[in-house]
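The following blocks contain the structures, represented as structure tokens.
No value in this document is a laboratory result; all are computed from the given coordinates. Given the structure is predicted, the values throughout are model-derived calculations rather than measurements.
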Structure 1
Amino acid sequence: MVNPVKVKAIAESRKKTDKIDAKILCELLRLNGLPQPVHMPSAEARSVRGWLAARRQLVRTRTKLCNLVRGMLRQSGVRLPPRGLASPVGWQRLFQAGFEHDYLARIVATYYDNFTSVSRSIRELDQQLAVKERLDPRAALLQSIPKVGRIAALTFLAAVDDVQRFPSSRKLIGYTGLAPTVRQSGERAQYGPITREGRHELRGVWVQIAHLVARDEHRASQPLRRAYHRVAKKRGAKTALVALARRLLVIAYHVLKTETPYDPQRLKKSRRPAG
């Protein structure tokens with residue numbers, strides 16, 4: 001299996017049929033011109049990817065539902081606090097406050113039924129993911145990293161599958177799409193925004209972890225937080241967050257590679273983990 005985007009003879013062909021593609025692939029194979037084969041994930045990794053994808057869709061559905069109710073209430077002059085509908089308690093407070101119009105109360109009640117149904121489905125998926133977490137000792141290693149919980153750990157394991165297939169952390173960063181784009185000609189090199197190639201869910205979750213670590217006051221996060229503020233002072237908060245996400249993924253790589261839990265003392269000795 002190869003990435004069709006990297007096989008330009010096929011990806012850019014104006015005549016694209018299965019027969020032509022097979023002939024081009026055979027010719028490239030004869031010339032040893034095929035790119036690196038695509039990693040085929042294990043059955044367990046595919047299973048976890050499926051559970052996580054279903055959970056992401058449900059969380060997205062619940063968020064859209066809450067935003068819809070929030071917008072509808074805003075049009076009626078009701079403004080809710082941040083995360084006011086994130087839990088059943090917030091919905092109950094809304095019902096206790098009452099509504100100016102009876103139809104509005106009925107509509108919100110209908111949306112609340114959907115909210116509880118989706119939330120129940122998410123809890124059921126979380127129970128399945130908790131089983132996957134207990135069966136994989138690598139998840140506990142990853143959760144030694146500050147702010148990394150069950151979802152972040154399983155997202156990493158499902159996407160990467162076998163960390164040994166990456167010869168260096170630099171290769172892993174390229175796989176996540178957090179590496180900067182590079183245009184080089186002669187002695188001149190221009191670095192642009194991140195490539196955004198690879199596993200988008202892994203990139204998204206670990207950027208969220210970077211947000212949490214940047215605000216975390218615990219001792220284990222101090223070296224990471226200092227690195228974030230150092231970059232933010234020079235290049236801005238957004239660039240610093242991406243740099244912190246990269247740093248966290250490098251740490252995760254070495255944690256699994258060496259089978260050693262996260263140790264903040266090692267970060268204090270060296271500003272940048274080897275990779």
Structure 2
Amino acid sequence: MAAEIPELDSLRQRITRCYEDRSLLQQDATIAAIARVIALLDNGQLRVAEPGEPGAPWTVHAWIKQAILLYFGSQKLETMQVGPYEYHDKIPLKRNYAAAGVRVVPPATARYGAFIESGAVLMPSYVNVGARVGGGTMVDTWATVGSCAQIGRNVHLSGGVGIGGVLEPPGATPVIVEDGCFVGSRAIVVEGVHLEPEVVLGANVTLTASTPIIDVTGAEPVTHKGRVPARSVVVPGTRTKSFPAGEFQLACALIIGQRKASTDKRTSLNDALRDFAVPV
């Protein structure tokens with residue numbers, strides 16, 4: 001990023017200082033720096049988190065999250081008219097979708113400061129500030145993409161999917177859904193959970209940072225938390241836990257197989273699950 005944006009170091013330093021000393025919000029130069037960071041997020045030149053080498057952790061740019069939080073603090077509520085719709089908010093909506101090559105179906109909403117790559121499709125849905133949605137991705141009806149979430153290319157977020165936002169603390173990793181994933185209807189992914197490439201989540205799977213994600217494909221169960229391995233097929237499950245009042249079933253997620261090499265990356269969720277004889 002530094003090579004592409006000459007003023008990057010200056011922006012980072014000014015944002016970091018202001019986050020520690022909010023009185024700097026009274027300076028025009030600080031307001032201009034915050035606005036510049038949000039504009040760079042909006043056009044995709046900056047991103048809150050980015051991948052490193054394959055298999056390495058993603059890098060989270062805490063100072064960019066700080067800029068988003070400062071942006072909230074520096075903006076005033078305004079009434080915005082969009083056709084027959086009226087909004088009262090601090091952050092304007094994204095515009096110029098035709099020039100960006102993005103299809104947006106009414107009444108889909110994306111906030112300024114989110115980046116939607118060319119070729120993405122937004123059905124009636126919501127994308128929050130700081131999020132990034134890759135090309136070829138479908139954000140289906142009533143799906144939500146929370147603040148700073150990183151959604152890769154050729155992903156399908158099915159109807160009613162909830163991708164959580166992670167703004168605070170600024171250093172926390174956002175939700176990451178890598179290229180080629182398929183997330184089933186009403187699935188929920190929050191608290192910085194990371195779906196590696198081409199994962200398939202069945203309908204109603206809920207993944208939080210503490211949800212046990214249990215691989216049951218081998219002789220012994222293997223438990224993951226916060227991360228789903230590449231090409232895993234995941235469905236809702238339960239596990240037994242003992243309490244003073246007795247034994248009860250708690251929710252978990254089960255890895256029941258791996259996506260087959262013969263399966264097209266854009267396959268339907270139904271086909272992927274039927275490979276493993278899971279009713280859909």
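Table for the structure above
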quantity: Computed -21000 for helix-only ellipticity at 222 nm (-39500 (n - 2.57) for each DSSP H run of 4 or more, over all residues; to 500) - originating structure among 1, 2; calculated: 1
quantity: Structure with the greatest value (metric relative contact order in percent (Cα under 8 Å, 6 or more apart), set 1, 2); calculated: 1
quantity: Read-out Cα extents along the principal axes in Å, computed value 74, 56, 43, structure in 1, 2; calculated: 1
